[in-house]
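Bear in mind these aren't lab numbers, they're just calculated from the coordinates by the rules spelled out. Note that this is a predicted model, so its numbers are computed, not measured. Cβ atoms are built from the backbone, for glycine too; each structure is taken alone.
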Structure P
Amino acid sequence: MRRWRAAFTLIELLVVVAIIAILAGLTLSTLGYVNRKGAESRARSEIAALSAAIDSFYIDYSAYPASNNLYRELTGQTNFANAVNLNGKVYFEPTPSITGTNGNTPIFQDPWGAAYNYTTNPVNNVGFYDLWTSNNVPKDPAQWIRN
């Protein structure tokens, strides 16, 4: 008579490994979705904050900030070390997560690392402005996040 040792068979081990692999795949796909939604939420809140700063600027100067350097107009800084006095007004205090550079020029950057896009009426900067990010989908304007 043969004595059986208490051990797992190869089939049992393969089933357990397959279950673990399926659970890991589900977890990783969920994490990607959560990260994407978090980045979208952060972009929406940053655009809302920047829009409020642009509106405050408009109230003070009756014109929107020039579109060539939104960072300088709202923060009063030409670069990270050199502050400029805009009549003592700072309209937006940037955090490190929204601050980026384009060469040596500081910019506001979205969660995906691209610059926030800003445009205004080219004649006297009055009438309207538009602030947006491509939401990491540059070819589909329907998915862009706008003010």
Structure Q
Amino acid sequence: MESFKFRFNPGGHGLGKVLGRREAEIMDIVWESGSVTVAQVCDHLRGTDKLAYTTIMTIMARLEKKGLLRRTTDGKAHVYRAAFTKEEFGASIVSGLLGGILADFTRPALSYFIKNLSAEDRKALDELDRLIRERKAIREE
């Protein structure tokens, strides 16, 4: 899977942690629709915001430049599709973010995860235990 550059905003919500608010809205529309034109995104957003066609076109071009959208031409219209599924996008974000943290701060990062798993979250603790045992078994082979 290709990767892309992103900035992490811990105060953001959902996709807003790694995309601008408008970019996140547009990506959600693309993932929901499969493929869209700028005009279709305008129609979809019309009930919530009054964004100019050119503004949406600029945001979508920026998302394409970032590698998140792919563009084809159908007649005179540009048709956009997501370059990644929403799940692939999330996995790439987690991989990039946690990979960078673990590379430099392994011990504090692991300590944070373990300390912040509540005792009531038995499933998560059991899963963590299973993953550790699985990883140790691979190293012993």
Structure R
Amino acid sequence: MDKKAAQDNRSVKDYIASLDDAQLVKDSHALIKMMQGISGSKPKLWNAGTVGFDTYHYKYDSGREGDCQILGFYPRKGKITAYLMDGTAHYADSLARLGKHTATRVCVYIKRLSDIELPILEQILQQSYEYLKSQDGHMHRV
């Protein structure tokens, strides 16, 4: 069964402009610039407000498969979620030096970009992007 993560037809510019927190808007623009620079791709909206860049195909052991953004973040009031689609465990050493954040299996939660070391985040995102691109467009996840 092939599924494609839902892409949202709204413009990223309009979506970011609709956010009601000036700092969140500023941080979102900085992340867009960073992720677009890494991926060379224009941002697209995925699902309910995720700003994503480039795509990859995944397939679970269960047989479920689909397409998802390689890099992405979800701006919401109180925190920004940055997605590491290959998992945060690969970046434990770098995340330890990132600054104020929390993390789960594929998510890094940041209150505001001023709380973290942006060069470290950029390095992590660059490594994640390069890894996913090296998988020839297909990544096997358990």
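General remarks:
- Volume of the Cα convex hull per residue in Å³ - structure with the largest value, from P, Q, R: P
- Per distance in nm of label points 7 Å out along Cα→Cβ at positions 47 and 111, the highest-valued of structures P, Q, R: Q
- Structure (P, Q, R) behind the derived value -20000 of helix-only ellipticity at 222 nm (-39500 (n - 2.57) for each DSSP H run of 4 or more, over all residues; to 500): Q
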